[in-house]
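Structures are listed in the sections that come next.
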Structure P
Amino acid sequence: MTAPSPLNLGVLVSGVGSNLQAILDAIGAGRLSARVKVVIANRPGAQALERARAAGVSALTIPHKDFPSREAFDRALVGALREAEVNWIVLAGFMRVLTPEFLSAFPGRVINIHPSLLPAFPGVDAAKQAFEYGVKLTGCSVHFVDHGVDSGKIIAQRAVPIEVGDDLSSLGARIHSAEHGLLVDVLREIAAGRVVPFEA
């Protein structure tokens, strides 16, 4: 069996970057054999960029509003990621739907963390959807990204019960905590060669 290639990550973010921080912390602690080569935000001022810089990681802003189309924006992303020589892409709170052009540039090597037990509650505000629907169990999923919205093949999931007395804030905090552990665990499986690029 061929040894897996080193895990060189490009992380796409839009906001606070707590999942990015979980990756950086795991690498720093020696719990994840990987390098974050570049972090790219589509929103100027995203806190995730400061987390990247604090860890000595290249941090770029490529505002989607600067481009005339989704395809043009994605081409800019692909160019920056290729320049950084990444071999896996992690969407860590990246609030954009990627085009087929982007996905074809990194076939089967784009993963996303989503705050629900997919296929339940795809899209935005997943924790709110679950809370308002009244389910007793929700959680988070890491999945391969395909051309749909949160519709790609699921790699792993972690359940989070909705407890008596929960509000949206307390539930969201527990889901985020589960996300941090699950995402790092999946990346460790990829680094070990136990999760391989998905071929549609």
Structure Q
Amino acid sequence: MAKLFGNLHLVLVIGVVLAVALMLAFAPSAPIDINSIMRWLHLFFGVVWIGLLYYLNFVQVPTMPAIPAEQKGAITGHIAPKVLFFFRYGALLTVVTGLFIAMVNGYMIEALTFAGEGSVALIGIGMWIALIMAFNVWFIIWPAQKKILGIVPASDEAKAAAGPRALIASRTNTLLSLPMMWAMVSANLG
């Protein structure tokens, strides 16, 4: 068992196999189509994205000041870059799958332009919030973190300025995640 659960890739493969088996078992009552698969992927990528957002804001950032200087390199050199990789691509793939779902179901333009009513307007609000959050991830948080973590060369002044900028964008995303998730879940579009 330790060998199985020690291999993340194997665990993920088995998880996908179990999910496909569940899909096939319930195919008569819950048809398998591109829409259902994309919704499943949208949820998966969304959990990765928001889960890491919450990890960063609830655990890593508040804990960093208490970590002795000689131990911070383990986090900034190994953990944070990997977290930020999955964080960025979780955001990107959540947005891409969400837009695909809206396009396939024929409400993308109405939602993005707020031309629809009820659920379509609500999903549009959620979509715009998610787009703002993804923008923050890719164009504010990630460029700042590259400087902070030493992935790109930056002066001490640039690193010091990048910290508050990344924190504000990350906390903005934490704030926006709550209404965004409510809008997405409550819209419940088919």
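Bear in mind these aren't lab numbers, they're just calculated from the coordinates by the rules spelled out. Only a predicted model underlies this, so the values are computations on that prediction, with no experimental measurement involved. Cβ atoms are built from the backbone, for glycine too; each structure is taken alone.
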Query raised in the report: A value of 58, 50, 25 was computed for Cα extents along the principal axes in Å; which of P, Q is the source structure?
Result: Q
Report task. Consider the structures P, Q: one of them gives -24000 for helix-only ellipticity at 222 nm (-39500 (n - 2.57) for each DSSP H run of 4 or more, over all residues; to 500) as calculated from the coordinates. Say which. Result -> Q
**Report entry** Of the structures P, Q, the one that 2.5 was derived from, the read-out being distance in nm of label points 7 Å out along Cα→Cβ at positions 108 and 172
**Finding:** Q
Report summary line: If FRET efficiency 1/(1 + (r/R0)^6) of positions 28 and 76 (r between Cβ atoms, R0 = 41 Å, to 0.05) is calculated for P, Q, the one returning 0.20 is structure Q
Report summary line: The value 11.2 for mean count of other Cβ atoms within 10 Å over residues 20-27, derived from one of P, Q, belongs to structure Q
Query raised in the report: Given a computed value of 1.00 for FRET efficiency 1/(1 + (r/R0)^6) of positions 36 and 52 (r between Cβ atoms, R0 = 30 Å, to 0.05), which structure among P, Q does it belong to?
Result: P
